[in-house]
Structure 1
Amino acid sequence: MSYPKLRTNIDVIPVEHRGQRLICLRDPLGFNSGPVFLPLETLDILRLLDGQHSIVDIQAEWMRRRGELLFREEIENLVRQLDEHLLLNSPRFQAVKQDIERAFVASSVRKAAHAGESYPADPSALRQRLGECFTAEGGPGEPEHFATQNALRGIIAPHIDLRVGGPCYGWAYKQLAEYSLAETFIILGTSHYETETLFVPTRKDYETPLGVVKTDRAFIAALERHYGGSIADDDTAHRVEHSIEFQVLFLQYLYENRRPIQIVPILCGSFHEMIFNKRSPLKDPRVRRFVEALVHTMSQYEKPTCFIVGADLAHIGPKFGDPFPAQGMLDRIEREDRALLQLIEALDAEGLFQLISRDEDRRKICGFPPIYTFLAATDAPFGRLLNYQQWSEEATRSAVTYASMAFYASPPSTVR
């Protein structure tokens, strides 16, 4: 490989392990089998794997910066290792990518992408894990009853790993079980990957170790009629995205032996262009058109529906590109998060946008697009914060915050 090029969509994360400083290369698109750990000094070589530098160029640049000789064999071995792990933009990677994406497009089912990693692949163990999200310390307890009134209009739940945020999920899904009679759940999830469009539905059914949940294709067809065109052509962003997959697990746990349900999985792409331009998303015709179509579809749909929003909040620290650790800032982050959550409780979509755009999304609120879309589309007049949590990862000196919320057709006090 004359001019090796590292893929641009690889996460490069500084970590500490047993006192040793390393870098972790992680493929968020899941084309390879797992992360690769390299010595920190390798970072200077990785920066030169841009398709513009030959191995001789890399040797010369290393000598200029460090005054040391870097043997050609060392670079070739690193390049070979990276290519074997599909981290280079190489013919090997392109062939694997094409095969995987072709198989996904041809399938009518979106298979579980995180079973055996973020949650157990064994159905019995998975049911136990999901149950513990309700009963573990910090959880709300199992649902006390199942809904007899359709008082709930939507929930916000985390999409952080279940091993970290399980009880916070439980708070949201307890309300869902007790106060929603929905047959179709519209799941708005953060897309952590680049998308060609701002909103990416899929017609594929969702499969997990607990079985297959049908996608409500009739709802999507109606949505496209109101939208005035197809919006579910390229759904490859769903292939490994976890923000919807984790919500489906809880729906299966609650309803698998109780009543049939369907879902409408919709990933929401980045709103950063609007944030940086300080222009309300609803002034963007792409957002306004989609929200209007969603509102019209729900208002005319024959089945009861309910929103589920899979969204985390702040992402702080070196893992997420900050030059400073999150630890020591957690109290300040919580204060800022709670100001944001008050606006969401008040269903103030524009106030939320103004707050985030004021500092150009300094805290990297990855759940903003689906939360804003929900707030713009829902008819719920009442919101309530149920639970707020922070996860601090010592190895990367970083933190993620998340919350669960519920939104009702009548004051929360009347549905307790």
Structure 2
Amino acid sequence: MIKKTLKYTAYSLLTLVVIVNLFILLSGRYYLYSGIAKTYLRGKLGPTIYDLELFPVNTIKKSKEPFHFILEKNASIKLAKADLDYHQEMDTKAFLIFQGDTLVYEKYFDEHTQNQVSNSFSAAKSVIGMLIGIAIEEGKITSVDDLAGKYIPEFNKNGREKITIRHLLTMSAGFDWVESGKNPLSEAAEGYYGTDLYGLVTRLRVIDEPGVKFNYQSGNTQILGFILEKATGKSINQYTEEKLWVPLGARNDAFWSLDKEGGDEKAFCCMYATARDYALLGQLLLNNGFYNGKEIVPSWYMNKMLETPSMKTKENVPNMRYGWHTWIYKNNGDPIYYCRGLMGQYMIAIPSKNRVIVRLGSKRDAHYKIPENRINDKVFRQKHDDKIGHTIDLYRYLNMSDKMVSQIR
């Protein structure tokens, strides 16, 4: 009986391997080999925040003049038990709260440490957005209304002629692109595990009129990355180091994953940095592009990053959640700006409270939804519609920060 079971299992596995190989070969999705090797064969189900060693990288060198902050000396500041339990449920790895220039709370979970770098995932999109503004200010890029085809020849044909940098910044280029962190057949998965990012984005079809509808697609950011390289003559890591990392006083080297050795940075994701250095991105959102009195990102451009363009989402509701590569929670007139990545990577700025929150981890809560019994309640919708598109854990972290800061004596 045992022999029959083992034999059946062996045949089943062999059949599965043959079927998977045939599918990959016939579909041309060769990146799946890399994906399988980097996940299932390592006992993982998908990408993680600790994938640094799995891909070639370019280094973003730290500043020789690291930023300084004040450490809150009140050791009695602690998370409530319910909040600590929530962090553990969400597999949080780092949780930091800056009140002005003071680091009032810093906690690392499991084996994550102060000097541990981890994957930003899509929080890196905000970095690319900021770099576009800097390149415009420097005259490397003429305008956000420049056609993408000015920098990428493949965008002068096949229905892509109308696409501008503005469309890419507002996630409204209208590509045929599947955005999914779980679907191995999505373009997002091919971008993460594949070896030809340029080929991937220059093959994209346009299926919607550009500039009409907000539809979050990582391909937009990757194209912006290629535009940056063409316009500046520098790789993304070099430009990030020169224009952001060094001027901000980053305390540790950061890294950007490549599609292959000597290849292109994954602009849409995959910047690796420490929690403290990630807080610098929040400081830029908090201070309208300034840091320590110095303008790092042009303030006129940052104003645009922190506004929601007048367009509808793919769900046909007004876009109240996304600016120029920055997430915006309008919060009934008390706006909160943040960078967001897969699995709950957050760099959150609360201007009205002069506060920055960094949360890194391996899980994210569900997206907020209007309760079915309140869908037609206009008063309720007026107060809560601006939560649509954001995740429930965001509100938990905001609430936690209020409770933590209130403990300061």
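General observations
- Read-out helix-only ellipticity at 222 nm (-39500 (n - 2.57) for each DSSP H run of 4 or more, over all residues; to 500), computed value -12000, structure in 1, 2: 1
- Entry that produces 19.9 once mean count of other Cβ atoms within 10 Å over residues 95-102 is calculated, selected from 1, 2: 2
- Read-out Cα extents along the principal axes in Å, for residues 303-390 alone, computed value 48, 24, 21, structure in 1, 2: 1
- Test item: relative contact order in percent (Cα under 8 Å, 6 or more apart) calculated as 18, pick one of 1, 2: 1
- Among 1, 2, which structure scores highest (criterion: FRET efficiency 1/(1 + (r/R0)^6) of positions 55 and 247 (r between Cβ atoms, R0 = 25 Å, to 0.05)): 2
- Set 1, 2, criterion FRET efficiency 1/(1 + (r/R0)^6) of positions 119 and 375 (r between Cβ atoms, R0 = 35 Å, to 0.05): the highest-scoring structure is 1.
- Answer label among 1, 2 for the case where FRET efficiency 1/(1 + (r/R0)^6) of positions 47 and 255 (r between Cβ atoms, R0 = 35 Å, to 0.05), calculated from the coordinates, equals 1.00: 2
- Parent structure of the calculated result 62, 44, 35, given that Cα extents along the principal axes in Å, for residues 31-262 alone is the read-out and 1, 2 the choices: 2
Readers should treat all values here as calculations from the given coordinates under stated rules, not as data from a laboratory. No experiment lies behind these values; they were computed from the predicted model shown. Cβ atoms are built from the backbone, for glycine too; each structure is taken alone.
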